[in-house]
Structure P
Amino acid sequence: MGELLGLLKVVVVQGKKLVTRDFIFKSSDPYVVVKLGDQEVFDKDRFKADDKMGHAYLNLQPLVSAARLSHALRVSSGEMALRKVVPDTDNCLVRESCISSINGEVVQSVRLRLCAVESGEIELKVRLIETSSR
């Protein structure tokens, strides 16, 4: 088993330019599935079949590296920029993203472009919170 780095929290801030999949009501019922290794967390639609709204990838290695740096520097209070991540083939970033240490938590705000769909973006706040077992 790998090293326990902390608790990963993913907050969906908003979706933008999402495609309409329910043409009767002229809207959609989007939800987010988060996969990390073999673990999966999602909100399932109970009343009808799922509508494909696209998918996006975010490489968590820069966040993990930043968390290790934060730990090595013993950053526990205040705010410090740790690194920047640029759009590339390992992620679906719309624009450059900064990873910061904010009061002991490593935080990355990202806007991801949805793939395999006509349009759509999702904005997330990803936090890696150090656990005391480290």
Structure Q
Amino acid sequence: MNTLFQPPPEVMAFLFLKKFVYLEGLAVLALLRVIVGGGIARWPALVALIFSLAGIATTFAPALGWTNSPVYASAAQIMAVKGGMAALLVASTAFLTSSFTPNARWRVLDAAHILLLAALVGLWWWTS
């Protein structure tokens, strides 16, 4: 029985992926690229890792009691731009940049990133 207050499963999947899976998965992929990547491929991955960790910290700051600082207020405003998608796509673009650099080893990381990005953008399109 569907009610007015029960969202469709696609909306729930999108919100869960956006809030609790995407940045964490991107952080793991970026950390692996920083560790095993060669040469210049590490730098964009490091930027993606920093953005991902900042986003994760902002997401879980209320649960950890970190909401009193002005840094949190600024970070929360940045994370809210365009419904939260802008920050995710900026971090993803940084990681995508590392895949186009020479000596970006372990191309399976790029494939996993593309699948994660496709799931996010696909659910975003489906729910809008």
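I have 2.8 for distance in nm of label points 7 Å out along Cα→Cβ at positions 13 and 109, calculated from one of the structures P, Q. Which structure is it?
Considering all the candidates, the number was obtained from Q.
If relative contact order in percent (Cα under 8 Å, 6 or more apart) is computed to be 36, which of P, Q is the source?
Going label by label, the one that fits is Q.
Between structures P, Q, where is distance in nm of label points 7 Å out along Cα→Cβ at positions 37 and 117 highest? Display every interim value, and only then the final one.
Numbers: P: 2.8; Q: 1.2.
The maximum falls on structure P.
When helix-only ellipticity at 222 nm (-39500 (n - 2.57) for each DSSP H run of 4 or more, over all residues; to 500) is calculated, the result is -3000; to which of the structures P, Q does this value belong?
P
Here Rg and Dmax of the Cα atoms in Å has been calculated and equals 16.7, 55, so which of P, Q was it run on?
Structure of origin is P.
Read the figures in this text as sums done on the coordinates, not as results from a lab. From a predicted model like this one, the values you see are computed outputs, not experimental measurements. Cβ atoms are built from the backbone, for glycine too; each structure is taken alone.
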